[in-house]
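Novice: Before anything else, here is the set of structures, which you'll find just below.
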Structure 1
Amino acid sequence: MKRHSAKRIIPGFGISLGLTTSFVSMVVLIPMVFLAVKATGAGLSGFLQALVDPRILAGYRVSFLCSLAAAGINCVFGLILAWVLTRYKFPGRRIVDGLIELPFALPTAVAGIALTALCSDKGWIGGIFASFGIKIAYTGTGIVIALTFITLPFIVRTIQPVLEQLDRTYEEAGRMLGASKERIFLKVILPELTPAILTGFGLAFARALGEYGSVVFIAGNMPFKTEIAPLLIMSKLEQFNYSEAASIALVMLAVSFTVMFGINCVQSRAASYSKG
């Protein structure tokens, strides 16, 4: 008896793989290879010299630390916000849910100007802290605030679908067995949300690391203090020093890729452990 192959909606594996590989190569791989070639255009010594420059190292430190801080803050408050939007119904819930997308739609330069006006010593928020001798704008704190605003949707939109699809049977079983709410959250809910939290953290960190428009206004751009790595890249490009600009960008790309790759490895191990 002759077997009939199932009809496929999309082309076969060979064509699909070829199209996927071609598209990824054009959009991702070729620009990355060109960036690496451009970074080493001045030779290995020139590439290393661009990386050990004290001003560039200070820019890396500001960008990496502030990005990590913003991603960590959003992991906490993004989880709380996703929980409230998923588990509770209240007036204006859809409006709050829609406001989460605002950082995606708002131009980053506009966000930077607005945050600088709010957090300056004469602004609504900055003025309150300035009365206590605390400065927000033109400091690392201001950079973290701007990056937190920009990266919040990545955390919320990553956790929210997982919370919506989470089976509550285990929560009810825990309550019937006398477990407290805190224990149910830590032992039942949080392990299910951990992969989504890690994914959101990686996306938020990578996004914050390359952010320029919303940070350049509130940072103050003081060398060795609040100067971020993307600003150094723009400065090198304005000086037509393309090799050093590509070198800085290549280091940032390598760090972002390492973070994302590490998170994917942790998620894979967690998934295989849960199945086993």
Structure 2
Amino acid sequence: MTDSMPGPTSHTYFSQRLRLHYVDWGNAGKPPLLLLHGGRDHCRNWDWTAAALRNDWHIIAPDLRGHGDSQWSPDGSYTMAGYIYDLAQLIHQQRLAPVTIIAHSLGGNIALRYAGIYPDTVARLAAIEGLGPPPRILADRGAKPIALRMDDWIGEQRGLAGRMPRRYASIEDAFRRMQEENPHLSAEQARHLTAQGVNQNEDGTYSWKFDNYVRAWPPYDMSSRDIKDLWSRIDSPTLLLYGKESQSGNPAEDGRAALFRHATVVGIDKAGHWLHHDRLDEFLRIIREFLKD
């Protein structure tokens, strides 16, 4: 991080009795900009983006439930409805509407559905690989009978119940695991994401902050028809970003982008799923252009 200005301040809000965390980068007189991270990630993964945009925006970045410094769900259940409610509560409680949103992966999935439910509250929305798995993968999953999907989920839950959070002997060990996950990351990026993404255990080891239960793929969700209906209701300019080295696919080619009223699709070369890290300068150039009035 090269920004010499003060960093973000931590805050708490409540949703469904959960104590949830977000950081505020200041500049409250500017238009609000929400940054939503993806699964098994945390709000400080946006630090480079926030530092670049903070002069023109009032930036708020929450930790999703079960992630970062937000509380874990007591029953280990993480539903899309719960995530959407948390976002709705943050926007409502902090009076952020109409809000601009940049969201990645799971965060993008949440934000796109929220924007379809409350189109008047979203000014602009950029979703980075936020449409979920490509249609062929969803079709394969949907072809499984509900009994099999439930059985798979129950088995996965039992496995997670007996799975202790992985412990790393040192920050360096966790840092190396971060680099293995995304080889595009620079050493500086990986160290920062690791330092912000772990807690130190009582025995001196380190573990990732997220709840292992967030790994579980739910046995059921909104229907495909309902999701498409929500996407079609989004009334704000929408930017759909994807990394050309990712498995998510090009939404302009597979038909998903056609469901939006005002969607622009941009693919980024030499970038995977975390394209806002892989090609930060190019990502910021595209985002600044999109955020212009």
Structure 3
Amino acid sequence: MTDPTRLAGPTSHSFMSQRLKLHYAAWGNPEAPPLLLLHGGRDHCRSWDWVAQRLADRYHIICPDLRGHGDSAWSPDGDYSMASYLYDLAQVIHQLKLAPLSIIAHSLGGNIALRYTGLYPENVSRIVAIEGLGPSPRMIAEREKTPFSDRLRGWIDEKRQAAGRQPRRYPTLEEALERMKSENTYLTDEQARHLTAHGVSQNEDGTFSWKFDNYLRVWSAPDISHEQVAELWRAIRCPTLLCYGEKSWASNPEKDGRAALFQDARTVSFPDAGHWLHHDRFEMFMDEVERFLDGGQPAN
């Protein structure tokens, strides 16, 4: 079994989308079947290193940095709408001629990847979404109690405030590391250090700041309707694995009814795991994913 703590580095590449130069890391044999790994919000592509190393002997793995994240360019106008993310994903798959491919995606990345799969069901053979369905039906109902015009004005106010916000500067890498640990108490020291090292840039004065754009702290403008999102989920034809951490804030789609919107979906809940369950329960996650990608049946 591959030791997930021994990380051989990937190669770095870029592609263009909407005049932005976006980065991706590549692992494995380019002649092998393609597998795309898409990270979540305010994360980066090197968050997948442990997963990529485990699978690199069987797949050509592509790990993009979303716009405004990691080593990808920031959007000049602070546009981080779901439509722009979706276009970027469509572009990297189109430009690299990856279809048909399999996808593993986390959180925001899962939301984007599921929409893409519904739009282009012929391009995706299997998809794993780690807490990628967005807010629960209960959270959505609560949010929609606020009139649409109030929500849109609130978005404008938040964007204006973000324009004056400066990225936080950490005097040392160790202080950034402590911040990473506080965000996910399940991480081992080694995991936290790896994620921090690839998630920060050093400023000219020697301090450290996270690589992601501060505008990402503002949710994008009101999106397509939840009925339209559900329509895209219903259009997905490939086998779908929905993964959830039992101790996460996210709602389990099997319990809240959303899993029933998919043609061929199975939900797996991971004990003692939070939102980053692919870090929190790595071996259990990989057992499920490898079996799923191989077309095998779930463990009893």
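Every number in this text was worked out from the coordinates using simple rules, so none of it is lab data. Keep in mind the model is a prediction, meaning the values are calculated, not measured. Cβ atoms are built from the backbone, for glycine too; each structure is taken alone.
Novice: Just checking, which of 1, 2, 3 has the largest value of distance in nm of label points 7 Å out along Cα→Cβ at positions 87 and 247?
Specialist: Top value of distance in nm of label points 7 Å out along Cα→Cβ at positions 87 and 247 goes to structure 1.
Novice: With Cα Rg over 2.2 N^0.38 Å, for residues 111-158 alone as the yardstick, tell me which of 1, 2, 3 scores highest.
Specialist: Biggest value here belongs to 2.
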